[in-house]
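Chemist: Listed after this line are the structures, all set down as structure tokens.
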Structure 1
Amino acid sequence: MYPRGREIVLGVAGGISAYKSCDLLRRLQDLGFLITVVPTRSSLNFVGLSTWEALSGRPVPTDLWNNVHQVPHIALAKQADAIVIAPATADIMAKAAAGIADDLLTNIVLAASVPVIFVPAMHTEMWLNPATQANVQLLRSRGLQVLEPDSGKLTSGDVGVGRYPESSKITECVTAALKSRGDLLGRSILISAGGTREAIDPIRYIGNYSSGRQGYALAFAAISRGAKVTLVAANSTLPDIEGVETIHVTSALEMQTALVEKFDTADVVIMAAAVADVRPNNASTAKISKDNLTELTLIENPDITKELSRNKSKQVMIGFAAQTSATEDEGLTIAANKLREKGLDFIYFNDVSGGAIFGSDRTEGVILSATGERFDFSAGSKMTLSNKLLDLALDKLGYPND
């Protein structure tokens, strides 16, 4: 459901300043973007394939005719949140303006329905040529973005307009085009998700109906806002989110071990997992026969949230309270007690009577804060709730992210 974080296709055209796009790639990665580099064949004369693969950590497609069955130009165009072509030569802008698609990169541009940003870099005479200027105006009139090149020293020793812009200028344009929020840059978010299973024997277990969707939505929202995210996932069938460190666990004790290991470095801890309250005292290493499965001796699992909160320093902690209460007031009272007893900053209460919420992409409930505030969350997506909880956590941290 949430296969990856924010995706950028970085097109690299055949100009000497192609080497500067190595730094641009790193700066985009610093903002939490995942990068697929698509170089033109001529650009590989300046920066080789192995460099792009090493920097991006991904295969680098170069040929429209490789893996044709996957229709790579359409797949990459659909996957991307934005396409950045840097450097953009006069040649590739002329092709884009004329609708020419004669290689992989120009095909991706023609198939794109996301923001396309050209970063021109060329000699002054080429930039000021009437044909180039006409193509720039045409591209802009169609809604594509063409940055103004910087002025300065060029490769020939000349000085003038046409210089590759600073990486910071390009990244600002990308984030503005996507209206993306980088307000969690530099923050570390630790999230638990899914439902733990406590073994009775190798075949049977004590468990619950949690799908992990809320925890995964939180992880996706956090990485989309630039955070470093660790997700401790118990028994969820959802695919890993690329860019998120995902630790897969089964039982409550395994989850506790993983969370304790990551706790000290976290700024925000969100306990969205449904942790089994009890486990069998002695799990059998062999299947228990039906005739012998007449009773179980259960022992209490640790209250992971409460034990973590005892050791918190800077951490903002958020918990969840799923109830099947007779009335909302009764459920809110239980949630408020949990908020206090577990040392949380916020808790999200929802009523899961009749199988509601579990396994769904939507949720409805109430957020309570340790300072007595109440925030009603009308029926909406778990992604929307995730961003609301992250907003509250960021505000609670109490200092701006520079």
Structure 2
Amino acid sequence: MNKTALQTWDVFCKIVDNHGDIGVCWRLCQQLANEHASRVRLFIDDMPAAAHIVPQLNPKLAQQDIAGVTVCTWPNEAIMPAATVLETFSCGLPLAYLENMVVQQSHWINLDYLSAEDWVADFHGKPSPQAQLPITKHFFFPGFEIHTGGLLRERDLIAKRIAYSKDAQAQSQFWQTLGCEQGMAAIENSLKISLFCYPQANVPCLLAGLQSLDQAVTLFYPASLLHSTAELFPDFARGAGLSLKKQNITVQPIPFLSQANYDRLLWSCDCNFVRGEDSWVRAIWAGQAFIWQPYIQEEGTHLKKMQAFLDRYSQQASPELSTLLTAAHYAWSDAQAHDSKIFTELMQALSLAKQHALAEANRLAKQPDLLSKLLSFNEKLTENKV
């Protein structure tokens, strides 16, 4: 299989919840098509859900070309596979399609979830021969160290972030696109925090910590999640427009953002609360202070994943900052925690947290990005067949 043939990809995505899976897949497919001139088909099992991330998508069409990517409904009949098939997050592949992969001798790679745990490097790239068909699946694990699959990052992402940070007009225009009604001066002079979390997040503890600050705070919260507003902000009064207000805190609902505008939100805020995988990685590249909430798992498995990340992320931080970041992460993921002082202290140390976040973003950006590693891995699969 020559290099030109390797440039045909089929990517399979099942949308489980929260749109993180389609968010990762859509970024990856666009990067394949636009940075590497690959022919890409993205198969999605839930078109209406995908339309939240891909606004140009027409859910009624079975196939359509968007941003260089052919977006298709999940195949229910035998079709000819691409040279490389990317199964994402162990979503499974249709049997008829798998049988054609055997005929085509397609490469089969499973893009797994991101983790900072030590075992990732040991399992990354490992083959998994299939018992029922003469074909091998290979596991590709994203990660934070050089011997893993790396992190998803577009070629010009860091340059775009730097240019935006120097462009006051672009920043002002961005705030205006959010439809904020309390006035630009009020926003620009406040401590700006983006809040994207699972229902189990310890919002009351965060709010109590923010209320102890001698500073105005603006919380940007997704309007799509406002069904839970009464629970999250029960004693807030109605402010300007759709905003809510209590003491020094203004909660500003924001619309569902495009991926590009979500990046701008992360770049523009002083601290970002993120969750899952996609927003977590984008917060890392934003170079701003952030707190990550992992997807909740039984028996506290998510806390082990969080600690593994903190161990790596805090290696170059001072002992004081490392302790502070760790305490804030645990308090945020523990709904029973009541010590709000940790969030007050975190906000007071944001300048140090930002310096560290920016240094970590720059360090990680020196490593090859996920797609570059994936392409190299794909080429090695061909070499090993020869």
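Chemist: One of 1, 2 was used to compute mean count of other Cβ atoms within 10 Å over residues 33-40, and the answer was 23.4. Which one was it?
Modeler: Numbers: 1: 23.4; 2: 17.1.
Answer by label: 1.
Chemist: When helix-only ellipticity at 222 nm (-39500 (n - 2.57) for each DSSP H run of 4 or more, over all residues; to 500) is computed for each of 1, 2, which one produces -12000?
Modeler: Numbers: 1: -10000; 2: -12000.
Corresponding structure: 2.
Chemist: Compare Rg/Rh (Cα atoms, Kirkwood Rh) across structures 1, 2 and report the one with the greatest value. Kindly include the intermediate steps, with their values, before the conclusion.
Modeler: Working: 1: 1.09; 2: 0.98.
Largest value of Rg/Rh (Cα atoms, Kirkwood Rh): 1.
Chemist: Follow-up question, since we're still on this one. Taking 4.0 as the value of distance in nm of label points 7 Å out along Cα→Cβ at positions 121 and 345 derived from one of the structures shown (1, 2), identify that structure.
Modeler: Working: 1: 4.0; 2: 3.1.
Clearly, the read-out refers to 1.
Bear in mind these aren't lab numbers, they're just calculated from the coordinates by the rules spelled out. Computed from a predicted structure; not experimentally measured. Cβ atoms are built from the backbone, for glycine too; each structure is taken alone.
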